[in-house]
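I've put the structures underneath this note.
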Structure I
Amino acid sequence: MERRTIVSVVGARPQFIKASPVSKRLRRSFREMLVHTGQHYDLEMSGVFFRQLGIPAPDCSLGVGSKGHAEQTGEMMERLEDYLVSQSPDFVLVYGDTNSTLAGALTAAKLNLPVAHVEAGLRSFDMRMPEEVNRVVADRLSVILFAPTQTAVQNLSREGISDGVHRVGDVMLDALTEHIDAAQSSSRVLEEFGVAQGEYVVATVHRAANTDDPEALSRIVEILRASSMKVILPLHPRTREALKRSSLYGELEKAAHVALTAPLGYLDMLVLQKNAHAVITDSGGMQKEAYLLGVPCITLREETEWLETVADGWNTLVGTEVARAVDAIKSFRPATPRTDRFGKGDASERILAVFEDVLAEKRR
C-alpha cells in the first residue's frame with residue numbers, strides 16, 4: 001500500500017528545532033518530504049542545526065533568502081506551489097509563526113490541500129507583530145491544530161475554533177529532552193567564553209520591533225552595557241547589520257564585559273542557557289527554553305505569546321525600559337516552582353498518533 005505523504009515546511013532556526021523530533025516520528029508511518037524555504041539560509045542560522053539535530057537533508061530547498069515580508073512570502077509561495085502540485089501531499093505541516101509558516105499555509109490552502117499547524121493557538125494579542133498575523137492566519141487555514149498548552153486551546157475556542165484542535169504538549173520540550181545530555185557532554189562553550197555556572201547572562205535580540213527601531217535598539221545596548229554581569233550576545237545577522245547602521249556596534253565592542261559572537265548551534269545554546277544567571281531575550285522560543293531549563297528570563301518585550309512562563313513567575317516583561325531591565329538582571333528571581341504546563345515531552349508521539357488516526361479515517 002502506498003504510504004501517505006506529508007510535506008513539512010520549515011525555514012527558521014526555531015522551526016528546525018521543532019521539526020527534529022516530529023520528523024523522526026512521522027517517518028515511521030508516512031512519506032515525509034521536508035521543504036526548506038531558505039528564510040534562514042547561512043551556515044550558522046541553518047546548516048549547523050540540521051547537523052546537530054539529525055534532521056534529514058531537505059527534499060526541496062526554495063532558496064528564497066532574506067527579503068522584505070511581502071517579497072519574501074510571495075517568493076516562497078510561488079516556488080512552493082510548483083513543489084506541492086508535483087507531490088500532491090495528503091497534508092502540509094507548518095510550524096510556529098514565521099513567514100515560512102504563512103507561505104506554507106496560504107499556498108496549501110489555495111491548492112485545497114489540508115494544513116496542520118504545530119504551535120496553534122499562541123497569541124500575544126498584538127497585531128502589530130508580523131508573527132501574530134502569521135499565527136492567526138495559519139490557524140484559520142488549518143484543519144488540524146496542534147496546541148502546546150491549555151491556554152492555546154482556550155485562545156482558539158474564544159476565536160470559534162474547536163474542530164481539529166488537539167492539545168499535544170510542546171515539541172520544543174521533546175527536542176530539549178532528546179538533546180540536553182549530548183549538549184552537556186559535547187559542548188565546550190563555557191570554557192570558550194571563560195565562564196562558569198551563574199556567572200553570566202546570555203542575551204539575544206532579533207525581533208523587528210527592536211532591531212528596526214533605532215531608539216529601542218539604543219536602549220537595549222544601554223541595558224547590556226549597564227549589566228552588572230558578563231553578557232554573552234550571539235548576534236543574529238539582521239541585528240548585527242542594524243547595530244552597524246546605527247553606529248551602536250562599536251559601543252558594544254568597547255564594553256569589556258560584553259562578548260559578541262556569531263549565532264551558535266543548538267547544543268551550545270542549550271548549555272549557555274542552562275548555566276546562565278538569566279536569559280535576556282525578545283525570542284519566544286528562548287523564553288520557553290529558559291523556563292524548561294529552570295533559568296529566569298528577562299523579556300525585552302511588553303507582551304508574550306508564552307503567558308504561562310509569566311504566570312508561573314519565571315519570566316518578566318520589561319520592554320526596552322533601561323531601569324526596569326537593569327534592575328531585573330540584578331534582582332529578578334522566580335519565587336514559585338515550575339509546572340508541567342508544556343506537557344511530558346511526548347508531543348511528537350501525540351502528533352504522529354493524530355495523523356495516523358486522521359489519515360486512517362480518510363482512507364476508510
Structure II
Amino acid sequence: MQVGKFLPVNIRPFIGIRKIESTKASGFFAKGYLYAFKASGYEKWLQEALGLLDWLLENYSSGYSGLAWGNAFDYASRGGFFKERLPTVVWTSHINNAFYLAYKETRFDRYEEAVISSAGFISKHLERYEDNNGVCLAYAPGILNLVHNSNLLGAVALLRAWTLDDDREKYKLAERAFSWSLSHMNRDGSWYYGIGKKYRWIDNFHTAYVLDCLVEGHDIGGEDMVPGRVIDLTLKFWSKKFFLGDGTPKYYHNKKYPIDSQCAAQAIESFAKYSEIDKSLLDDAYKVYKWTIKHLRKKNGGFIFQKHRAYTNKLESIHWGHSTMLSAMGTLLYYLSKESNKVRKTL
C-alpha cells in the first residue's frame with residue numbers, strides 16, 4: 001500500500017485488489033452534496049447526500065456501543081497496523097460532521113441520533129493518554145498514538161453531540177482534549193503531526209484539520225475552549241507557509257513536493273470556511289480552486305493523486321482525491337453564494 005503511493009502507475013488491478021465501498025469517502029461526498037444543496041436548493045443534491053448517509057447507518061463497524069467507521073481493508077502506516085473495519089476517530093469524526101450538517105438541514109431524528117451515538121463511541125471506546133495538560137484520545141481502539149489532528153477531531157465530535165444532548169461529560173472530555181493539544185502548539189502557530197520523533201513533521205492538510213477543529217471548538221465552546229489568538233496564529237502560519245503565490249498547495253511547510261490532491265481539496269474547503277473570519281480568504285479558496293482545476297484535474301473529470309518533482313502518480317483515489325474534492329467544491333459553492341448571492345460561472 002505504501003509503495004503504491006510512490007509508483008507512477010496503479011498496480012492494484014494487477015495484484016488482485018478490487019474496488020470496494022468507502023465509508024470515509026461516503027461521508028465526504030455527503031458533506032459536499034449538503035453544501036451544494038445549501039448553496040442552490042437543488043433537491044437532487046440533498047437526496048444524494050441523504051442516500052449516502054443512510055448507507056453509512058447500515059455500514060458501520062460492529063461490536064461497539066456507538067456508531068463508528070473505519071477502512072474496509074487492512075491498513076499499515078507509521079502509526080501502526082489497522083485491521084479491516086477497525087474504527088478510527090478520524091473517520092468517525094468526519095462522518096459525524098456530515099450527520100451533524102444533515103441534521104441541521106433536515107431535522108431528521110436518525111441523523112441527530114447518529115451524531116450522539118458516534119460521539120458515544122469516542123467517549124467510551126478510545127483509550128486516553130492523560131497528563132497535567134489534559135487528555136489525548138486514541139486514534140483507534142487499542143492504538144494510542146499521540147496525534148493532534150485525531151485528538152481534536154474527536155473533541156469537536158464530542159462538542160457537536162453536546163449541543164444536541166447537553167451531556168456535560170462530553171463537553172468536559174472535549175475541553176481536556178483541546179487543553180492537551182493546545183499545550184503542544186509551537187510558538188509560531190505551527191503544529192507537529194504528533195508527539196514523538198516519528199511524528200515530527202508539519203504538513204498542509206493535517207494542519208488544516210487542526211485549524212478547522214480550533215475554529216469549530218471556538219464557535220461552540222468560546223474563548224474558554226479555544227482562545228482566538230491560537231486560531232489567529234495557526235491560520236497565519238498555515239496560509240503563509242503552505243501556498244505559493246499562484247495558489248499551488250505545498251505538502252510540507254518547507255518543501256513544495258509532493259503536490260497532493262487532498263492538500264488542494266482541504267485548502268479550498270478550509271479557506272472558504274475561514275472567509276467568515278476574513279472575507280479575503282474566499283479569494284484564496286478560489287485561487288487554489290482555479291490552480292487545482294488547471295493542474296490536477298484529468299480530462300475524464302477525475303483528479304490525480306500526487307505530483308512529484310520527477311513524475312506524476314495519476315491514481316484516482318476515492319479517499320484522498322475525489323471525495324475530498326467534492327466536499328471542497330460544495331463548500332466553496334456555498335460560501336461563494338453566501339457572499340455574493342450568485343455563483344461564479346466558472347464553477
- Query: I, II: which one has mean count of other Cβ atoms within 10 Å over residues 266-273, as calculated, at 22.6?
  - Reply: I
- So P(r) over Cα pairs in 10 Å bins from 0, in percent, computed for just one structure, reads 6, 26, 37, 26, 6, 0; which one of I, II is that? II
- Item | Ranking I, II by FRET efficiency 1/(1 + (r/R0)^6) of positions 226 and 298 (r between Cβ atoms, R0 = 35 Å, to 0.05), the structure that comes out highest | I
- Task: Rank structures I, II by distance in nm of label points 7 Å out along Cα→Cβ at positions 50 and 162 and report only the one at the top, that is, the highest.
- Result: I
- Message: Suppose helix-only ellipticity at 222 nm (-39500 (n - 2.57) for each DSSP H run of 4 or more, over all residues; to 500) works out to -15000; of I, II, which structure was it derived from?
- Response: I
- Message: Given a value of 50 for percent of Cα pairs over 13 Å apart, for residues 90-129 alone, calculated from one of I, II, which structure does it belong to?
- Response: II
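Every number in this text was worked out from the coordinates using simple rules, so none of it is lab data. Keep in mind it's a predicted model, so treat the numbers as computed, not measured. Cβ atoms are built from the backbone, for glycine too; each structure is taken alone.
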